[in-house]
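Novice: I've put the structures underneath this note.
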Structure P
Amino acid sequence: MTSLIFSPRTEAALASLKENLPHALLLTGLSGAGLYTTARMLTDKKLEMTIKPTDREGNVDSSPKGIIRAKQIRQLIEHAVKKTSNQRYYIIDDADQMNLTAQNAFLKLLEEPPEHVSFILTSHTPHKLLPTILSRVQRITLDPISSVQSQALLSAHDVTSERDQSQMLFLAQGLPATLTRLALDQQYFQAASTSIRDARTLLQGDAVTRIQLIESYQKDRAQTLALLQSAQRIVRHSLSTQPSSDIITTADRLATAYDRIAANGNIRLQLMGFIV
């Protein structure tokens, strides 16, 4: 039903829920773990509605600027409270992008959940959800898969070049959705490789080269966020192999820069603040 591969711990946790989903489930994990695909798998073709972040015109917006608004949650509530004897499933993708009004509206639904209804939330940054929502959902984190599983996934997608395999394994770092996309989308693979190269410059280059890099990115928010995500991949890898207080500090500063730029902060100012 899904092309994703799960770690043994994640697979066991999901299997235990397959026949009896709680009324509210939160799937968490790093970007590229396959949260939405997993949510769709769990609904078993009984999905009633999916709520996703949108722009002001109501178009789906998967960027950090996207917002889930109270109007969308009210539509969900209106649909979910209709009485039925059939089990129904609703997905709220990137649930942490609900604004405060939407979160409070959804909280009321969680406090008095309708019968025969399950809500599946996905979030890469669950700390942005209200504590009162987090206390009312069952949570499963999708762990990265092993290197052996990653190799098997690449083999299944006919990636035979050792060089490409090595690059994809580093880029994905055990995230199956990312690994699958890298294997199937050459343009995405090339863009991700460029982003990693530039991220290394951001982290390790000399002052002049880093400033030149910042100037080349400062007008493109989406590309800048992708650059910072690539830098975070490098730092996570360093933490797993040679952890140190300096690397932890760098990780924290990257996260701060990412959050501020995602919140419409000045790109050049935030990147310059990171490198000084």
Structure Q
Amino acid sequence: MNTSLGHLSAGQREMLERAVKIIVRAVRPEKIILFGVYSGAGDAGLHHHLPRELGAFDLLVVTREEERRSDYELQDIIESRCREEVAVTALVHDIAYVNRRVKEGQYFFSMAVLEGILVFDARLAPLAEAFLPDLEAVRMLAEKDFERWMGQSGDFFHSAEFLKGQRRRNAAVFLLHQAAEQCYQAILLAFMGYKPTTHNLDKLRRYTNRFSIELAVLFPRDTKEEEELFRLLSSGYVNARYKEEFTISAEELEMLTERIRRLLDIAERVCLNHFISLSKRATSG
């Protein structure tokens, strides 16, 4: 695997080294693969404060076969330990799972091995040999998955609009949460052929940041008002259904509705462009 960090600045290399040390101390992984670095640079004309995590490192943390803690528990440990010093978005899977997906030719895991950068290796177990997947097959599956999940997202969104009109605000915000969740899952399937099993909108949002600056700044969370708006959306999954004390104003619900409408519009556009790019790469050989 590639181990060169020449494309990173000295500051980025220092931050990455710090993150790797924290992760190794915290979870003793088998390997750590850097598969993305996103600073948000080069995207002009967007008058927003960029979220801190746009400087994040996207890491695939490969755990040892004898690891007994769940992937989700390890992910939370990694991200919480790193949070104060360096922004990290971590995907965690054990070595057996990663090797199985690589042998199957799964797009994300294959490309992580082929194009990612190995930044830590305990050398206790080898990675399976990766091969370039059939990009036309990847595109066809990605489009199929995207249409399915975006269709569900649209259904939830339109139902939320109906309930908003009926002044059933709590039910509407729950459906907006579902629309956002399904949309983020659709984006991940479009770009990676992979989606984590989580209802956590913050994690899903961070996973998709690197695909589009528009996605990244949609929920900037740089003010108390923005933080509260995202909190209302995130808590819609449980609290809006089960907590009597949960309330959302008509104005807040309207703002969330428009924000999710923009999310769906952005998803359609950036994923269509991605499918076009995949098709060109497939035909160019």
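What follows is calculated from the coordinates using simple rules that are stated; it is not laboratory data. Quick caveat: nothing in here was measured; it's all calculated off a predicted structure. Cβ atoms are built from the backbone, for glycine too; each structure is taken alone.
Novice: To test your reading of the models, identify which of P, Q gives -19500 for helix-only ellipticity at 222 nm (-39500 (n - 2.57) for each DSSP H run of 4 or more, over all residues; to 500) when calculated.
Specialist: This figure was derived from Q.
Novice: For which of P, Q does mean count of other Cβ atoms within 10 Å over residues 60-67, calculated from the coordinates, equal 15.2?
Specialist: P
Novice: Computing FRET efficiency 1/(1 + (r/R0)^6) of positions 148 and 268 (r between Cβ atoms, R0 = 25 Å, to 0.05) for each of P, Q, which one ends up highest?
Specialist: Biggest value here belongs to Q.
Novice: Next question. In terms of mean count of other Cβ atoms within 10 Å over residues 76-83, which of structures P, Q is highest?
Specialist: Max of mean count of other Cβ atoms within 10 Å over residues 76-83: Q.
Novice: Then there's this: For mean count of other Cβ atoms within 10 Å over residues 68-75, which structure out of P, Q has the highest calculated value?
Specialist: P
Novice: Another question, then. So if we calculate mean projected area of the Cα convex hull in nm², for residues 28-131 alone for every structure here (P, Q), which label has the highest result?
Specialist: Q
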